[in-house]
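Nothing in this text is a laboratory measurement; each read-out follows from the coordinates by a stated rule. Not measured: the values here are computed from a predicted model.
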Structure 1
Amino acid sequence: MKLQRTTRLVALLAAGSLALTACSDDDQAGSTDTVGTPSEGAASELSGTLAGAGASSQGAAMEGWIAGFQSANEGVTINYDPVGSSGGREQFLNGGTDFGGTDSSLDDEELALADERCGDGGLIEVPLYISPIAVAFNLPGIETLNLGPAVIAGIFKQEITQWNAPEIAADNPDAELPDLAITPVNRSDGSGTTKNFTQYLAAVAPDVWTFEAEDEWPVPGGEAGQGTSGVIQAVTAAEGAIGYADASQVGDLGTVAVGVGEEFVEYSPEAAAAVVDSSPRVEGRPEGSLALELARDTAESGNYPVVLVSYSLACKTYEDKTQGELVKAFLEYVASEDGQAAAQESAGSAPISEAVRTDVLAQLEQIGA
């Protein structure tokens, strides 16, 4: 099963930051529940503006989250700039935004900066967006190809250079593969999607992929695109191109079914969620961090291991009490069943499980404490 695709979202992300605004009403009154949604028959008292920045992968989901939250809280404006995970972490840690989004958890140096930004209260780092990373290609007439881990690694390492190479043909005996050069496309900016993708390659094909997992693409040469939309645009523009991107935004491009154990698995929200639910927490993290050690090398049937988990970043305390209340209400909505359903509708993402939601809400409850 594949995610619903829409080229409209690609165009939206290419335009820059996402901002949905709503007019406030000074005469509103009522109560607000724990996820920022007014109780029946009452209007929300929340008002103000939140600024966020980060992963472009969750841009489509953020559109749904902002629309849903602002429809219930008309006095609130939320702006999100999909600058990429690295930029989002930097802006949040420097105090430039109220919350951040990142496709990779903070490293030790960033955790030290988070202590400075958030003070004694500490950091909140919670998984709120789960999505497969699609390996997408542009080969007219071919909608899907089977590729084993070592073949994917060889393509992106630029060692397998033709689409009719014997390694690709072996996985696709019935496909009419063209005698066409392969053009790998990677992210030009620091990207959590890149880090997740290279983590996968390092875990499943270590003999081929000899690079460390990192936000910056490690292989010189090839084509590059800025942000998720830039990669999609570059692959779409060049016949023979192949890239990696959040699966919600691949449009009409062909996609890879990756080798897992003895089978090939196409991406789907269910297959991505299965990997996340079987993944343990990273040990030694601060109390407010729920970072996961994803099971990249799983051989379980029906699991799609090329997956990203995007984290939301916040502080437990804010100098401005109102900002803290807004951050808490918004992220609680994002974690709620309604919020996860909004992301699934707009981005085709996998909802977090009830167990993860319980842990996330326990962390968010501490904001403002």
Structure 2
Amino acid sequence: MSLKVRTDIPYGNACAVEVASGGDMPEVRFAASPRGGPESLWFCFRVVESNPAASQEQGKVRVTLRFFDNVLGAGAGADLAPVFRPSGQGWHRMSGGVTSLSETGHCAVSWTIPHPAPETDVALCFPYGEEDAAALVAKSKGSWKTEEIGVSTGGRPIVRLFTDSGEPNGTRQGIYLVARQHAGETPGSWVLDGLMQQLSKSRRSPFVVWAVPLLDADGVAAGEYGKDNFPCDFNRAWGLPPMRHEVLAVQRDIALWQTRCKPVLALDFHAPGACETDGVYALLPNEEKLPDAFRAAEKWANVIQQDLGEFAAGNFKRQAACPSRWDGATFTTYMASILSIPALALEIPYSRAGTTVLAQRQYRDIGARLATALMHKVQ
């Protein structure tokens, strides 16, 4: 075998790469680059077999995440289950993560995958980017439309999807959705994708739904994780004035949306720490600091929890910490306290919800159930 690692792929992220050929099988050791954040998490790379003869061999390769101590939400290594995709196939979950310790106690986690023939992609979770959002729009056959509402810091378009434009002084109920404020949190995108697919099946939605599926477009393209990046990440930039240009563009889009519907809900899709497997849970405004906002959000959370069924964490309704250095600066706080619109952040695990392993189909199912919950709330 003659293995090489490539990161010049969509959403690529890996560093401190070492390829070892000794031992019971070849090993690819890598780290997730923090790329400006205090903790690392997202990784995505391609393992390539450069020897044509060796690419026909059957065997296994060990992939090892180094510096696991520095990963956000590092816990039991067995609870972290990355994904891999051999060329020409679909994505698969890894299993059986094995933790190893250095002489002084630093941690690494390893998984075994089939020998790449000729190449295999490896990622923290199923990637989701511009092509996936475009495919969702195409598949909806006109149910979802797109509009560019601004540009990113790097000059990429900020794309907002919408079911319809509403109308001036409109009275139909409005929902505003955002995802990927933290670029590496792809589970949120897959759930949003499922929600939007389900809504596109309705002959006429009772809602005016506007959605920004890839808020940190630059970070997504660059393979960043994007949480707490200096000086502040997107979900810490919603103050007045906003601290990121993309947030300013979305705030002004929200202001237009408010004039064309009756706003009833805002949802923000995230993913939690690496090893959290309790299931989906909702972060509500702090009851002590924002009692009215908490009660408004709780009514939506109750319906969502019921329809999520086995995907919902036992401790589904959780509150944002108080006090916090980010008070008043998050999307949900902006929507709830500044605009008086009920708002929830939904945390979607990277690998499992309880005992249920999450593939794209399960993520989309969560989204479909969420759409059903929203419909139930207005009946």
**Request:** For the read-out helix-only ellipticity at 222 nm (-39500 (n - 2.57) for each DSSP H run of 4 or more, over all residues; to 500), a value of -10000 was computed from one structure; give its label from 1, 2.
**Result:** 1
**Prompt:** Who wins on relative contact order in percent (Cα under 8 Å, 6 or more apart) among 1, 2, i.e. which is largest?
**Reply:** 1
